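Got some structures for you, see below.
Nothing in this text is a laboratory measurement; each read-out follows from the coordinates by a stated rule. Remember, it's a predicted structure, so these values are computed and weren't measured experimentally. Cβ atoms are built from the backbone, for glycine too; each structure is taken alone.
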Structure 1
Amino acid sequence: MRRASLGHVVFAATLIALGILGLIKPGFVPIWTGVPKSWPAQEGLTYLCALVSLACGIGLLWQRTALLASRVLLIYLLVWMLLFRVSHAVVAPTEVVTWWACGESAVMVAAAWVLYAWFAGDRDRERLGFATGEKGVRIARIFYGLGLIPFGIAHFIYLKETVVLVPGWLPWHTGWAYFTGWAFIAAGVAVVVGVFARLAATLSAWQMGLFTLLVWIPIAVAGSPSAFQWSEFVDSCTLTAAAWVVVDSYRGVRWLAAGSARAGSLGDSSTSHDAA
């Protein structure tokens, strides 16, 4: 087996876990929510989403199937984002929840796109040059940066709910809520414009990981989490894994690069994979 990075393996494992969860407990896990109740064959669609997560996660772990898996996952996530996330934002543009959902999807799309750009073969590079190599990685990073911004805005709109989640042993709960909100926004802007982008992406991934570690894992371990809390725990784990993949795309880029930088080793499809 070959891998692009450790983040790639963790992301694949997360997709497998989501797929298993969807098969054991039918229903839309966080990344596949947003389907209107009026849509037919809801149960069949939930199983399809679970199977896509499971199959793509497994496929990403094997060299022969990694390209196909990344391609299928990217297309599926893009279609889902357009149908069930962007469409909601158009219908209800003032609802922060819809933009948060778009941000979720954008981060997932970014991870899938980075992996597709990494695994793309000669045929893909010839026919879809804009989506592979450095260009593809740059598009993926823009998706990631844009996805972070609504996360930060949500901290201000739902300030009370955010403050409650700050661990009790930390002082200045409101201050932490504001700080993390601005941190997400600043990181998103930095990634999009390419100023200190590697540092910004890395810190945002650490922030998501710390949310998982300090907020959601203690709630899950405490026992009997609500459906919302369980969903947020799964969501946080998934987004952290996706962010890790994007951070890996900056290998070879200077930490404090201020301007347009090369894509790094993940964007150079000619470089050899790390052996696992």
Structure 2
Amino acid sequence: MTVSVQFVGTATTVLRLGGFTLLTDPNFLHRGQWAYLGKGLASRRLTDPALRIEQLPQLDAVVLSHLHGDHFDRVARRGLDRGLPILTTPHAARRLHRWGFSASQALENWQSHRLQRGDESLTVTSVPAVHAFGVLGRLLPPVMGSMLEYRSSREEPPLRIYLSGDTLMHQGLSAIREAWPSIDVAILHLGGTKILAMLVTMDAKQGVDLLELLAPQRALPVHYDDYGVFRSPLSDFRAEVTRRAPASRVHYLQRGETYVL
């Protein structure tokens, strides 16, 4: 059984889980190009992705946390197979269907979608996430976290990978720990993104808060330096991990690097 995470950039990863290959939050804009965030907001990309969209392996599905230009961009809209299943929020699924992505699957909170190949199975469950609070929270698109549970056979215990999505710390995250006391890997969307001077993704402190809450065995930070709206660099998170020493083992990936579980 091969299980690996390749970091492409922003929140884009390629997950190889046995016979399944997933893409998360496809963002293939290059350095200098603008991502459009809606409501007249935009941000210029500061980095290049490690892969071009035509270099992707054959995919079984895409897991999309929400429909923002730094998570599903115009390159993905043009280049991805329109018949590819995209597991995402109802808000994003409606828009994707209008764009011709006919296999998009809307997941309400706690709803699951299952992929099966022989004895192998992969279940994707939508879990709570909050992009922002107050008025800004009503203006931004709805976002979801995801729990991936991979089984190589019916007899094997699942391997669990948590994708935080662009969430802030909030009370609803405690339900994830109650539902899954054991998590193998957490992929954390960090960056301390600010829009109109308000925090809309976890900064270094909140990232470690989430590690202490969910206690995954391992953690991989992503989404931390690709756009100008990201205000909390990876160095802040490293320092916070060193200071507070959470039980989770944190691994830091360069773009293009693959972490094998």
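Kindly point out which one of 1, 2 the value -22500 was derived from, the read-out being helix-only ellipticity at 222 nm (-39500 (n - 2.57) for each DSSP H run of 4 or more, over all residues; to 500). That value comes from structure 1.
Looking across 1, 2, the calculation of relative contact order in percent (Cα under 8 Å, 6 or more apart) that yields 17 traces back to 2.
Looking across 1, 2, the calculation of mean count of other Cβ atoms within 10 Å over residues 33-40 that yields 11.1 traces back to 1. From 1, 2, which structure was distance in nm of label points 7 Å out along Cα→Cβ at positions 57 and 225 = 2.7 calculated on? That value comes from structure 2. Calculating mean projected area of the Cα convex hull in nm² for structures 1, 2 picks out 1 as the one with the greatest value. Once distance in nm of label points 7 Å out along Cα→Cβ at positions 81 and 153 is computed for every structure in 1, 2, the highest value turns out to be that of 2. Here FRET efficiency 1/(1 + (r/R0)^6) of positions 49 and 169 (r between Cβ atoms, R0 = 30 Å, to 0.05) was derived from just one of the structures 1, 2, and that gives 0.20; the source is 1.
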